[in-house]
Structure I
Amino acid sequence: MNLYKEICSFKNLELAFKKARKGKRNKKSVQDFEFDLERNLFQIKHELETETYKPKPLKQFVIRDPKTRLISASDFRDRVVYHALCNIIQPIFEQTFIYDSHANQIKKGSSKAVERFDTFKNKASENGRLTNKSKDKKTALNFFLIQLSLNILWSILFFGAKSISLALIDIIILWIFIIITMMKFYRISKTAFYLLIPYLLWVSFAIVLNISLLILN
């Protein structure tokens with residue numbers, strides 16, 4: 001199966017446009033793109049197929065809500081390409097994720113991850129007093145939460161800030177913490193240990209991808 005061909009297909013790009021447009025119909029950049037939609041999509045298709053596509057520089061602006069934050073926003077056509085890529089590879093990767101993968105997952109995210117952590121944390125106590133085994137569980141879950149935070153940070157650095165070098169540093173640290181987390185879980189649940197193996201393999205693949213992109217850029 002030629003995944004790249006599927007990514008470049010007009011049908012996939014059209015679906016990607018609809019996803020990128022969702023909730024942003026009134027923005028000028030979206031309206032300008034949609035005004036000549038077919039030509040713009042065919043232009044992206046051509047650039048992808050000829051490997052001449054290059055993302056535009058990020059637009060940076062400051063918002064205060066009330067905390068002051070610097071936001072880096074991608075050009076709309078780049079968001080279309082992002083959704084085109086996710087349309088094809090997301091279902092493939094999701095099949096390898098364990099249930100407790102929450103970063104950038106539909107109907108999940110950081111708040112759901114914290115709720116899930118609380119569920120495990122409550123199970124780690126007996127009548128409110130930690131036993132030796134419960135302490136091991138608490139330690140394992142603490143490492144699980146740390147690596148989860150690093151996972152979320154990698155997504156922000158790689159996809160949001162588009163900082164490949166910082167993302168690489170983060171994902172290497174993430175890989176180390178996954179190993180530690182697996183070792184901690186092995187002491188209390190071999191099932192949990194084995195369930196983390198596909199996750200470790202995926203992160204290992206992501207490291208290779210991250211390094212390749214860093215070299216190419």
Structure II
Amino acid sequence: MADQPPDLRARDSAATEHGVAQELRRHSRHILELSADALVRYVHSLLSTWQAAGSVTLFGNGGSAATASHHAADLANGATGHTMRPMACVSLTDNVPLLTAIANDHGFESTFATLVRIHRPDLAVAFSVSGQSPNVIAGLAAARQLGASCVAFTGSETALLTDVADIVICCRSVEPGAVEAAHDAAAHVAARLLRASIDGKDPRDNAQS
């Protein structure tokens with residue numbers, strides 16, 4: 001006789017109001033522990049890059065690839081508004097055929113380093129939960145060698161990725177989901193503050209939006 005599926009009653013599930021509230025508090029705590037100083041420095045770097053008509057190159061693996069693409073879209077579209085010169089952004093994770101071709105022909109570690117086309121005053125932004133992904137480290141190292149300023153979003157301040165970064169935005173957690181959520185929040189904060197800086201407004205004036 002085939003195994004019967006377990007009888008999952010609400011009282012036996014972790015998805016209770018109490019469990020959900022605990023998870024929300026945990027994620028909120030990680031977000032609030034992010035370094036405000038590092039985020040300020042990141043926004044200043046974004047603003048300097050925009051003012052100098054530079055570009056921003058972003059990349060990462062897995063969920064971090066999605067964060068890189070999302071942040072690139074926010075910077076290019078929303079952060080500079082509809083009446084300002086747009087921020088030039090490229091997410092290296094968006095061209096799947098090219099990424100897989102490079103990985104197949106030259107090895108996975110080469111994916112981002114091969115694609116980086118960057119120079120001063122450009123900015124490179126790498127996302128990695130572990131901070132130990134060889135292709136992400138190689139990509140940021142290549143950007144630095146070409147003269148770009150480098151930013152690392154990671155989950156460990158001692159990760160190898162931090163060695164090739166000028167600014168480190170770190171969510172100290174061993175749980176990937178918590179790190180990714182904090183990175184997403186930090187990216188949204190940076191885009192919002194960049195928009196306020198370009199507009200010359202205090203973001204608190206629009207706190208309810």
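Since every read-out is calculated from the coordinates, none of them should be taken as a lab result. All values reported here derive from a predicted model rather than from experimental measurement. Cβ atoms are built from the backbone, for glycine too; each structure is taken alone.
When helix-only ellipticity at 222 nm (-39500 (n - 2.57) for each DSSP H run of 4 or more, over all residues; to 500) is computed across structures I, II, the figure -14500 traces back to II. Out of I, II, which one gives 18.2 for Kirkwood radius over Cα pairs in Å as computed from the coordinates? The read-out comes from structure II.
If you line up I, II by distance in nm of label points 7 Å out along Cα→Cβ at positions 168 and 192, the top spot, with the largest value, goes to I. Work out the source of 0.15 here, i.e. which of I, II gives that when FRET efficiency 1/(1 + (r/R0)^6) of positions 72 and 120 (r between Cβ atoms, R0 = 25 Å, to 0.05) is computed. Computed on structure I. I have 6.6 for mean projected area of the Cα convex hull in nm², for residues 40-143 alone, calculated from one of the structures I, II. Which structure is it? Value 6.6 for mean projected area of the Cα convex hull in nm², for residues 40-143 alone corresponds to II out of I, II.
Comparing FRET efficiency 1/(1 + (r/R0)^6) of positions 80 and 200 (r between Cβ atoms, R0 = 30 Å, to 0.05) across structures I, II, the highest figure is found for II. Here relative contact order in percent (Cα under 8 Å, 6 or more apart) was derived from just one of the structures I, II, and that gives 17; the source is I.
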